[in-house]
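Chemist: The structures considered in this document are given below.
No lab work stands behind these numbers, since they all come straight from the coordinates. Computed from a predicted structure; not experimentally measured. Cβ atoms are built from the backbone, for glycine too; each structure is taken alone.
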Structure P
Amino acid sequence: MQYHPVHAPAECHDMSDIRKEIDHIDYTVIQLLSVRFNYIKAASKFKKSTTDVQATERFNSMLEKRKQWADELGLNGEVIRTLYADLVKYFIAEELKEFARK
C-alpha cells in the first residue's frame with residue numbers, strides 16, 4: 001500500500017484539494033495500521049508467555065527508533081513516540097487476548 005497523491009501540497013488549488021489529500025493519507029495510514037495489527041496477531045503463535053507478548057525491551061527500543069525516524073523527518077519525535085506508545089499498548093492488549101485463546 002502506497003500513497004499516491006492527486007496533488008502535491010504546492011499544487012493544491014484550494015482547501016478542498018488539501019482536505020481530500022489529508023483524508024486519503026489518513027485512510028492509507030489506517031489501512032497500514034490494520035496490516036500491522038494482523039502481523040501482531042500472527043506473532044502471538046510464536047510467543048510462549050505473556051512476558052514474551054509484552055516484550056518490554058522490544059517495546060522501549062521500538063519507541064526510540066520511531067522517535068528517531070520522526071526526528072529525522074522533521075516531526076516532533078516525542079509526539080510520535082507517544083502516539084506509538086498508545087497504539088502499541090492497544091495492540092499488546094489485543095495480542096494478549098489472542099495469546100489467551102491459544
Structure Q
Amino acid sequence: MASYLWRNYADYLYTKWEKMLFWDMLDPYRRPKSFTPLVAIYIAAFYTGVIGAAITEQLYKGKYWEDHPGKAVPLMKPKFYGSPWKVRKGDVLPPNR
C-alpha cells in the first residue's frame with residue numbers, strides 16, 4: 001500500500017512539473033486578461049502628444065510675435081517630417097534647410 005501511495009505521489013509531482021513547464025513556455029504568448037490598461041496607455045499617449053503639439057505651437061507663435069509684432073503668424077513647419085509637403089488653400093512653405 002505504501003509503495004502504491006509513493007508511486008501515485010511521484011506521478012502527481014512529475015505531471016505537476018510537466019504541466020508547469022508547459023504553461024510557463026506558453027505564458028509569454030498568452031493574451032492579456034484585459035485590454036483596458038493598454039487602451040488607457042494609448043489614450044494617455046495620444047493626449048500627451050496633442051498637448052505637446054499645442055504647447056509647441058503656442059511657443060512658436062509667441063516667439064514669432066516677439067520678432068514680428070502685429071504680423072500674421074505663418075504655418076509652423078512639421079518637426080519630424082522632412083519631405084516636401086503642400087498646404088491646401090495657402091502657399092507652399094519654403095523648403096527645409
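Chemist: Looking at mean count of other Cβ atoms within 10 Å over residues 18-25, point out which structure of P, Q has the largest value. Present the calculation step by step, with values, prior to reporting the outcome.
Modeler: Working: P: 12.8; Q: 9.8.
Structure P gives the largest value of mean count of other Cβ atoms within 10 Å over residues 18-25 among P, Q.
Chemist: Which of the displayed structures (P, Q) returns the greatest value of distance in nm of label points 7 Å out along Cα→Cβ at positions 42 and 58 on calculation?
Modeler: Answer by largest value of distance in nm of label points 7 Å out along Cα→Cβ at positions 42 and 58: Q.
Chemist: State the single structure among P, Q that was used to calculate log10 I(q)/I(0) by the Debye sum over Cα atoms at q = 0.11, 0.14, 0.20 Å⁻¹, giving -0.47, -0.69, -1.07.
Modeler: Numbers: P: -0.47, -0.69, -1.07; Q: -0.65, -0.82, -1.10.
The read-out comes from structure P.
Chemist: Compute distance in nm of label points 7 Å out along Cα→Cβ at positions 34 and 66 for each of P, Q and report the one that scores greatest.
Modeler: Q
Chemist: A further question follows. Match the computed value -21000 of helix-only ellipticity at 222 nm (-39500 (n - 2.57) for each DSSP H run of 4 or more, over all residues; to 500) to one of the structures P, Q, and report its label.
Modeler: Q
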